[in-house]
Structure 1
Amino acid sequence: MRCPFCAHDDSQVKDSRPTEDNTAIRRRRQCEGCGARFTTFERIQLREVTVIKSGANGEPRREPFDRLKIEQSVALATRKRGVAQERLDRLVSGIQRQVETAGESEIEAARIGEMVMDGLRQLDSVAYIRFASVYRDFSEAKDFEEFASAVNDVGAESSHDKKS
């Protein structure tokens, strides 16, 4: 494993343990060149999946599925919301598992976006609205109002259902 500090090609594993949700192995490494320590994560990848995105000129663009992009989007949506990192990791791992076990080698970016929205809806309503505002490209305040109103209506219905 290449050292992120000095780019030396060899490092030694000092400690390995599973993550809390058992979806990855966390390895503590030490560079044999500069002695710096760093952490890596090893995850299972069931298959190579290509994401189909809509390009600027209407032509579809294809790129490899990247878990990190989902992690960053979810982290941005939940920033300062007090959602436990473990819950975010479970959400992202669940989406990755859905994508990889769908049996398809290609998936539309919009389908992944809907999976993220579904997960955030259950996790935190403010994060859900934040993500939706970017994902659905809200351009005016009324777009927020209409969407937030729909979220409130769904929340009121589900809390009413719980009381019944």
Structure 2
Amino acid sequence: MGLIKYIFQDWKVNSTDKKGRFVLLWFRISYWVTSSKMRKLLFFPVFLFNKYIVHWILGVEIGWRTKIGKNCRIFHGVGLVINSDTIIGENCTFRQGVTIGNKLDKNGIDSASPVIGNNVEFGANACAIGGIKIGNNVVIGAGCIVVKDVPDNSIAVGNPARIIKIT
């Protein structure tokens, strides 16, 4: 799917949150710029704009290598951090304070980052870390700390996360 189609889909699903629109617009453009050596050279100021304005001033850090499917929604974005190696499916929702990334393993080496399925919703201040898989149609509750796989069609809550419902 082309850059413009992604941008318009993100724009549509973030119609009530202008900051979400802005953040995803600059993420998609930065992803496009950094996916080619020639574009990196030609459009490097775009990448820098994303890095300094979106990351530093708006407080939303989405790594430029992150793979995010269509129709991503961001509500209130502040404090949102997503590691560059994370893979995110389609129709996912993120609220403020969500952190998704890797962790140090027993040997002090960075683990893999989460792989997130389609139709996943993260509540405020939720955290998913390590080489885990979060299935499709999952709700991660507010303040939840996810360090183990979450199956499809489930709701996870608590610290550490526990599955309270599988539909």
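Taken together, the values in this text are just the output of simple stated rules run on the coordinates, not laboratory data. Just so it is clear, the model here is predicted, and its values are computed rather than measured. Cβ atoms are built from the backbone, for glycine too; each structure is taken alone.
Which one of 1, 2 has helix-only ellipticity at 222 nm (-39500 (n - 2.57) for each DSSP H run of 4 or more, over all residues; to 500), as calculated from the coordinates, equal to -15500?
Derived from the structure labelled 1.
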* To do: Give the label, chosen from 1, 2, of the structure having the highest value of FRET efficiency 1/(1 + (r/R0)^6) of positions 31 and 79 (r between Cβ atoms, R0 = 35 Å, to 0.05).
  => 2
* Asked: Given that percent of Cα pairs over 25 Å apart, derived from a single structure, equals 49, which label among 1, 2 identifies that structure?
  -> 1
